[in-house]
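Listed below are the structures to be examined.
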Structure P
Amino acid sequence: MGKTFAWCIVILTFSTCYEVFVRYVLNSPTVWAFDMSVQMYGALFMMAGAYALSQDAHVRGDVIYRMLSTRKQATIDLILYILFLAPGAVALMYYGYNYAADSWAYKEVSWSSPARIQIYFFKTLIPISGALLFLQGIAEAIRCVITIRTGVWPQRLHDVQEMETMLLHEHEDMKAREERLK
């Protein structure tokens with residue numbers, strides 16, 4: 001789902017470029033471009049949470065965390081998933097469902113939009129993103145349990161990564177190979 005919603009960036013880019021062109025070159029601004037960019041960015045942000053968790057891309061204060069053993073890291077992660085992630089995801093599902101249902105009931109439109117666009121479709125993403133985050137949290141908790149038992153993190157699926165992350169993984173792999181050779 002994260003990769004699917006990543007296409008919102010392409011839509012955002014084209015709509016923004018179109019708006020800039022018609023506004024400054026043709027002197028004919030649109031009424032819909034701002035609203036669409038807000039909705040696309042919101043959809044992207046909501047649906048990227050579970051994907052970021054699956055890629056271990058969430059922000060973490062890991063100054064001390066990285067110095068801990070993998071079992072201790074997994075234990076900390078498991079505790080945090082149970083105490084914070086699961087209740088947060090459940091709250092997104094529960095309250096998000098009610099929020100979206102109310103929005104659908106009265107066919108809510110944006111009060112700040114000159115185009116008065118319908119926004120109940122996008123509010124539906126709130127409980128959906130909570131459900132996806134909860135499912136990914138279960139997967140991450142299982143990874144933690146496996147790591148606590150074995151002392152080794154299970155491999156993640158590889159995907160596009162930032163250069164810093166790629167270099168870090170290469171360095172860790174090199175250190176692991178050196179340790180095995182000793």
Structure Q
Amino acid sequence: MILTDLQILAEIEKGTIVIAPYDRSCLGTNSYDVHLGRYLATYHDAVLDARKHNEINHFEIDAAEGFVLQPGTLYLGVTEEYTETHATVPFLEGKSSVGRLGIDIHATAGKGDVGFCNHWTLEISVSMPVRVYAGMPIGQLIYFTVQGDVATFYNRKPNAKYNERTDRPVESMMWKNQF
């Protein structure tokens with residue numbers, strides 16, 4: 001079941017959902033709008049290796065000029081909002097207005113875990129060149145109820161790879177897996 005605006009507000013009041021910065025006008029009927037943070041990143045290497053640590057270059061989006069995203073490049077972005085979710089499962093989806101500009105904000109990582117506490121890293125790709133700006137609406141968080149107890153919250157998992165708090169995009173940590 002998806003939480004409505006009133007249920008999201010109730011969870012915020014209980015502290016089981018945290019959104020910072022929070023703006024009531026970003027709360028929709030059953031979602032909360034999130035915005036593009038000021039940092040983007042691209043990978044150093046043209047060929048990525050799932051067994052190796054693929055390093056990234058961070059850069060800041062110019063406040064006035066924005067930044068033109070190019071097709072054929074994977075950009076890692078980040079939400080302006082820091083979020084915590086302690087009793088529901090958050091899903092991040094793109095906004096239709098963003099999709100209509102040819103921007104995809106995530107390749108496969110739209111679901112968060114109960115206990116996720118961080119900014120969201122976005123896997124951004126575009127179908128044609130498009131200029132983006134820090135602070136623009138980029139996606140929406142949808143919260144689903146959980147049935148049953150949770151044994152291990154994400155922020156307490158000893159092997160969780162994305163727990164370090166940061167307002168910058170985080171590269172793939174696939175190389176930490178054993179395969």
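Just a few scattered comments:
- Read-out mean count of other Cβ atoms within 10 Å over residues 83-90, computed value 19.2, structure in P, Q: Q
- Answer label among P, Q for the case where mean count of other Cβ atoms within 10 Å over residues 43-50, calculated from the coordinates, equals 10.2: Q
- For the structures shown (P, Q), distance in nm of label points 7 Å out along Cα→Cβ at positions 27 and 75 is largest in P.
- Highest-scoring label, criterion being FRET efficiency 1/(1 + (r/R0)^6) of positions 59 and 147 (r between Cβ atoms, R0 = 30 Å, to 0.05), among P, Q: P
- Volume of the Cα convex hull per residue in Å³ - highest-scoring structure of P, Q: P
- Computed -22000 for helix-only ellipticity at 222 nm (-39500 (n - 2.57) for each DSSP H run of 4 or more, over all residues; to 500) - originating structure among P, Q: P
- Structures P, Q were compared on relative contact order in percent (Cα under 8 Å, 6 or more apart), and the highest value belongs to Q.
Laboratory data are not the source of any read-out in this text; all were calculated from the coordinates shown. Since this is a predicted model, take the numbers as computed values, not measurements. Cβ atoms are built from the backbone, for glycine too; each structure is taken alone.
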